[in-house]
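Q: Below you'll find a set of structures to go through.
Please treat every number below as a calculation from the coordinates, not as lab data. All figures in this text were calculated on a predicted structure; none of them were measured in a lab. Cβ atoms are built from the backbone, for glycine too; each structure is taken alone.
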Structure P
Amino acid sequence: MLAWVAEPEGRKATRGIMVFPEIFGVNPHIRDVTNRFASLGMVAISPELFHRTAPPEWECSYTDFPSAMPHMQAAKEATIESDVKATYQWLKNNSQVGDNIACVGYCMGGRTSFLANSAVPLKAAISYYGGNMPSLLHRTDKLSAPMILFWGEKDSHIPAEHRYQVMSSMREAKKEYIDILFSNADHGFFCDARASYESNSAKLSWDVVQSFLNARLS
């Protein structure tokens, strides 16, 4: 499994973060986001979660859903969990972050972030507009870290009922979470390479993410 790794310049990082991509691969936008986390003083890694079915360094355009769908459908819960664990172990073994590790994900990666928080011992987890989240709620009891969930109210891909199910499950399991709904944002609002980019929501969420990580990672 290949991955994009970014590290801060001129200093050893003691914080790490896994950056889980959208269904479009570890593309220029995801590499840029991974680099942004490195600029915050973190070792950041974005794994190619479609490595079993796609060629190395695969990516596709934001308008080419048909090319991405077969790879997403082939990525099962068990195989994604295996890849999460491998990514986590790589961070522990190849950097000085120890177990001071968080995760973030976008779209499919937002769902992966929830899965990761139940698969490895994280200090913080962040999910942006994760789709099909109810299918993972059997894992809620295993969540290890406080979690932020970002949503867009204009997102037709994620029914409001799905959001409510996630919140209800986390509340019942007494898990610590922050639920943030941007009323004027659509699916993919954080991605400045997509037509659905909403700059105000993206900037505010980025501020929240930085504060959250600073509070949770030593």
Structure Q
Amino acid sequence: MSREPVRALFFDVGGTLVRPHPSVGAVYAAVAVRHGITTSADEMDRSFRESWTALKGADLTVSRKDWWRELVFRTLGQENHACFEELFETFAGANMWHVFPDVEEALLEARSRGLHVGVISNWDERLRPLLDRMGLAQYFDSITVSCEVGAEKPRAEIFLAALDAANVYAGQAVHIGDSGNEDVRGAESVGMTAFLVDRDGRDTTALRDLRDLQARLDLAK
């Protein structure tokens, strides 16, 4: 736990603050059919998960759009450039994302405490405008994105860049995310306090949602 007063609070984005709406598979299937590809939401969800796992070792921070192109082609089972371009633009839109209902309250609470509130996210160049379109950018003092830093979580570089942006030491910072490896172990590796959020309730030691955050922050003082 942090031995110093908490001065900065950082959040992961996907799975922590927002999720695709209605689902990745549903969006892929709806777009694919307009490009002559017959499939289902369930099939696309399964294929996307498999493709993501296969490509996870490829560095999103380096290839950016090219990485997503390969992921989409694997998911679709074919190279369809028009379909990829529509999907890439579709997921840049605010209406494709659902902001969890506890998010605004948690961000407002953090700001009322006088904390530096920031983002640390494995994302591409679409994140900053997306956060703005969703009305979330206004809550953040800093946004640290893997494609800009050149390193993805759990690598230390992205967390150190966020700490530098907030002008705080690791012991003064808390990071919240939905990945035990990328968010929790990554943050802890540089000396930050980290909390896992598990919105499915599978991990009883994790935050069920961000409404539990205040009590955890009090314990981290």
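Q: Suppose you compute relative contact order in percent (Cα under 8 Å, 6 or more apart) for every structure in P, Q: which one lands on 17?
A: P
Q: Could you figure out which one of P, Q the value 17.1 for mean count of other Cβ atoms within 10 Å over residues 18-25 was computed from?
A: Traced to structure Q.
Q: When mean count of other Cβ atoms within 10 Å over residues 10-17 is calculated, the result is 17.9; to which of the structures P, Q does this value belong?
A: It must be structure P, since only it matches.
Q: A further question on this structure: Taking P(r) over Cα pairs in 5 Å bins from 0, in percent from the coordinates of each of P, Q, which one would give 1, 7, 16, 21, 21, 18, 11, 3, 0, 0?
A: P
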